[in-house]
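Bear in mind that the values in this text are calculations on the coordinates, not laboratory data. The model shown is predicted, which means the values in this text are computed figures rather than measured ones. Cβ atoms are built from the backbone, for glycine too; each structure is taken alone.
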Structure P
Amino acid sequence: MRAQRVELGEFLKARRAGVAPEDVGLPGGGRRRTPGLRREELAQVAGVGVTWYTWLEQGRPINVSGQVLDAVAATLKLSPIEREHLYRLAEATPVRLPRTADCASESVLGEIVDALDPLPAVITNTRYDIIRPNTAYSDLFHDWHALPCIHKNLLWCIITEPAARAQLLNYDTEVPYLVGRLRSAYGEHVGDPDWETDLERLRSSSPEFDRLWSRHEVAACTPRVRRILNPVAGELHFTVTELSVPAHPELILFIETPATADTRANLPRTRRQPTTPQPA
């Protein structure tokens, strides 16, 4: 509980630093020790007490109502995903509906992933540990998993593998997005030993990840184009789709669909072994 409140305070401070006084109708100008709104300015615009808001940022165990959180979120101009993150950290989100255990099994999901071949597809958890890739995915990203890892992890390999950094042409937008998605999922796992251990290991190993993680940015699931320079097939463009399964909220299905005719034509060249033609 304490760790979650601390995370809430850090998130609020990071978002407050990104809002200028002029953005909320207050006079700007003048020198400030820190960027963004002061606590008392945010409290004034949101219509909440300065002491109450200060305690909220300090992680004190105070009562938080949805109405007050809405006012704070509006003042900070939070996006829908950021607002959801705020509510989750403040434990003000609606109770999650019971999971439906019989709507899908992990073995069936694995069969679905394999059936998507020749489209590259992979199942990960919300921490990006790779649970089940299909052969097309393993072939396409073979060079990205060359270094020894404690476990296979999508984000870890993109950040630490030299081949991944060289081949992912839109690295500068893809990595911040993935870190933002990870931060969104972390809201439900603050204090979890497995999460905390992995995050500490990645932060100590990668100054770049540590810098991105410290920004407390969260991201909504967004279809996007991933540009890859494959050593055999050349430049490939894929639309990345993320699908979740209600029965397994911790699992994500990533599918890479060719975004151009050239990519679709050259995709077979990424295979390490010839594929068997599908019957007509």
Structure Q
Amino acid sequence: MAYLTTRDDVSLYYKDWGSGTPVVFSHGWPLTADAWEAQMFFLASNGCRCVAHDRRGHGRSSQPWHGNDMDTYADDLAQLLEALDLHDVVLVGHSTGGGEVARYIGRHGTERVAKAVLVGAVPPLMVKTDAKPGGLPMSVFDGFREQYLADRAQFFLDVPSGPFYGFNRKGAEVSEGLIRSWWTQGMMSGHKSAFDCIAAFSETDFTEDLKKFDVPTLILHGDDDQIVPIDNSARLSAKLVKDATLKVYPGGAHALADTCKDELNADLLAFIRS
């Protein structure tokens, strides 16, 4: 098992599969690098070097009390790229991981980056503010925190059983295996780390980060995403990122990496090779 020790002495677990074009994945809350296994297997089988880490406080990485914020997540990603000496990287971020990618580019630039992909990503800002009136009310995220603290294990069953995969939609083919996988990954996260991350993914404003993107960028989002509604995320990000390409998955849920994995895999490979 591969680990990187960050400058503040946090151990980050990462996977490093295959060889070729480097593709680095950042996962969503409260998951792990395992959330990308279908994409990593496919791309590594098609000439890519696929790297994915467990964000600090998640999965097999350390569970520090402090540093559970987007600036630190982005700095951890920078240290991973530096440690592996990766260049011309394709950065791929889902949900919270999309915020991590955006903040990385905002803080560290694109010297090591060739392309970027945002999948069901949280930027530019999830919560409703006076400047962003289309966002979700703070009460939504306060509700997340209340449910999390009341019974985190049950909350981590309710999310994948319903809105995350769209299993609450009429006619949905429910996968008990996916629900259990999500629960297992979530329960591996640090209690404080995952709690703090709710604020990190919902209250961080990535507007200025997105304006700094100067590499080809692909934005992928389902129009039935119940976790990160498309109108306040992907459609706005596509306007902020210069020359970004937006692809909408009709009926797509938040979990495109699983529910639309064949189409997503093909889109990623085509973009990487373009």
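Details
- When P(r) over Cα pairs in 10 Å bins from 0, in percent, for residues 82-193 alone is computed for each of P, Q, the one that comes out at 12, 33, 35, 18, 2 is P.
- Among P, Q, structure where distance in nm of label points 7 Å out along Cα→Cβ at positions 162 and 242 as derived comes to 3.0: P
- Winner on mean count of other Cβ atoms within 10 Å over residues 34-41 once structures P, Q are ranked, highest first: Q
- With relative contact order in percent (Cα under 8 Å, 6 or more apart) computed over the structures P, Q, the top value is the one for Q, the highest of the group.
- For mean count of other Cβ atoms within 10 Å over residues 18-25, the highest value in the series P, Q is held by structure Q.
- Among P, Q, structure where Kirkwood radius over Cα pairs in Å as derived comes to 18.3: Q
- Value 4.5, calculated as distance in nm of label points 7 Å out along Cα→Cβ at positions 138 and 266, assigned to which of P, Q: Q
- Identity of the structure behind 3.5 (criterion: distance in nm of label points 7 Å out along Cα→Cβ at positions 130 and 186, calculated), options P, Q: Q
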